[in-house]
Structure I
Amino acid sequence: MVGLTLAHEHLLIDFTAVLTKPSEASQRGRMHEPVTLENLGWVRHNWTSSIDNLRLFDEQTAVDEASEFFQAGGSTIVDVTSVGVGRDPQALLRISRRTGLNVVMGSGFYIDSTHSDWLRAASVDEIASQIINDVDEGVDGTGIRAGIIGEIGCSWPWTDSERKVLEAAVVAQRETGAPLLIHPGRDEKAPLELLSAVDGWGGDFRRTVLSHIERTIYDRGILDEVAATGVYLNFDLFGHDESHYPLAPDTYMPADHERIEQIEHLIADGRSSQILLAHDVCSKHRLKRYGGHGYDHIPSRIVPRMRARGMHEEDVRMVMVDNPTRMLTFN
């Protein structure tokens, strides 16, 4: 049973691919400090500038934090940590067994800066073959199979290597029937450009998830245009309430109430069957151990808030249970 699901998370990850050096010399030493109560305020605002913050390496911490979601009624975590940023099939299996949660592992590759020499030289068919093997047979002979293709990373502007990887992911989607989850570049034009390519390669929008909707699309007209394609729309940054967004400083990170308002808009427009929710935890400062919201934030605080604002129970169930169940089910 899929049950209550977080549709985009990271239990273990090396996210230093997005490390951002502070511009001020006096601040650069802080990059190497461990995350502590004393520097947590600085880390929250400059979360991509702390090496320690970007490393979720401790399996026991992952078990403790994921268990909070289980205790809040959670059933499934979709871990879309890609090849190149620390995907760890054996550890995910252990975490699943120790917490009682279903952990769905992803397959594929993240943004260009994480691509290996092999990946840059490989053909579309070679990359697709590896993804297909992950889904059908399991990773590197472990028998641990991926249940989703993604997180497939795309920057803005899109790079040639990322384009090749996404095309391979679409080939794998066609071959396996597995859902495809895409990380779009940080520009409002990115989602429609990516979806146009997916459509051209024969991808299935009904089996495609577009992540990070809230930090990518601010204009309701563009949101409606993307929703009209029929893809799943993943509002997956709940709890990330620091408005400063160091990876796209000319934009902003919406607050939770803005995410809820976008979701209410889509539900009013008849799009409740396309909505998914998650936190995209990928740094220490968002874990409870380090003063963050944790993996139980959505069931413990967001869902009650949605109900208090008048969201119908069938819509709550749709976004938390029915949609992820449909998205993750394939032969």
Structure II
Amino acid sequence: MPLERREISILVEAARYYYEHGLTQNQIAKRLGISRPGVSRLLRKARERGIVKIEISDPFEYDLRIEEEIKNKFGLKKVIIVPNGSEDPQVIKRRLGKAAVILLDQIINEGTTFAISWGTTMQEVARQVRRRRVKDMIVVQLNGGISRAEYDTYASEIAQKISDNYEAIPYLLPLPAIVDNPELKRAIISDKNISRTLKLSKKAEVAMFTIGSFSYNSVLVRADYFEDQEVDELLKEGAVGDICSRILKYDGTICSSELNDRTIGIELEELKKKSYSIAVAGGKEKLSAIRAGLNGKWFNVLITDEWVAHELLRD
């Protein structure tokens, strides 16, 4: 057998023993009658000559590529995609909540003022926050959330629970999200305690909130903020979703300025100025609302699920 062919044969034999049969280099050395360092040289040479080709498969590479595409398409700071694996909304919310908490733990530090909204997705965030002390941290509620019906929004509980887990100072808004008229709103927010909380939410470096879809089954509707006729009118005007109780049309603009003037909480223009304005939302029913938020550029971080991510790239 020519030298070149004999050399290739021993390289292949050593490579098969190591990569296909899982033998150690010592075991291969005994079989081939050479030293262990000699086996190491054979394996290195097999790679150099292309006999062995090592391919690394990253199971997250696909998601990372999609995250990057969405980030670039919508001019976002960061995108995080969680797997679907289930169409159960509660499962998706649990995964979104976990991803949100992981991000939160990366960006909050001593002296952070963190603002949070309410809703079932934010409940999942609150449930999954790991207990640790963050010195001089403040947790502030972004918008009013007391329900006018038996439906409980858990608005203050969410902010309080997160505050407890981080050993932070809580500032709550024990108020309705929407009141009857602008004059009443002005009277409420002139209270020094309410005013202080609203100023802190404006000052917060990090804000986290969900995006609600708007329909007869929406949280705001179930909380009895709207009569059926008002819902009809808002839907006719193009309402598709809400951020912090601010109703949006598909193009991202405020649906009703009159309603907006009666809404208690952070203004969306202030929300978009945050270092981290984090929207956490997923599920098929929220797709149009998420698109509205993106069209309005109201946030710079999006945490969503893979189905929504694929749909966002279809446009």
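List of remarks:
- When FRET efficiency 1/(1 + (r/R0)^6) of positions 163 and 251 (r between Cβ atoms, R0 = 30 Å, to 0.05) is calculated for each of the structures I, II, the largest result comes from I.
- For 51, 50, 42 (Cα extents along the principal axes in Å, calculated) the corresponding structure among I, II: I
- Identity of the structure behind -13500 (criterion: helix-only ellipticity at 222 nm (-39500 (n - 2.57) for each DSSP H run of 4 or more, over all residues; to 500), calculated), options I, II: II
- At a computed 18.0 (mean count of other Cβ atoms within 10 Å over residues 195-202), which of I, II: II
- Of the structures I, II, the one that 19.2 was derived from, the read-out being mean count of other Cβ atoms within 10 Å over residues 187-194: I
- Taking mean count of other Cβ atoms within 10 Å over residues 115-122 as the criterion, the highest value among I, II goes to II.
- When FRET efficiency 1/(1 + (r/R0)^6) of positions 35 and 75 (r between Cβ atoms, R0 = 41 Å, to 0.05) is computed for each of I, II, the largest belongs to: I
Coordinate-derived values only; no laboratory data. None of the values given here were measured: they were computed from a predicted structure. Cβ atoms are built from the backbone, for glycine too; each structure is taken alone.
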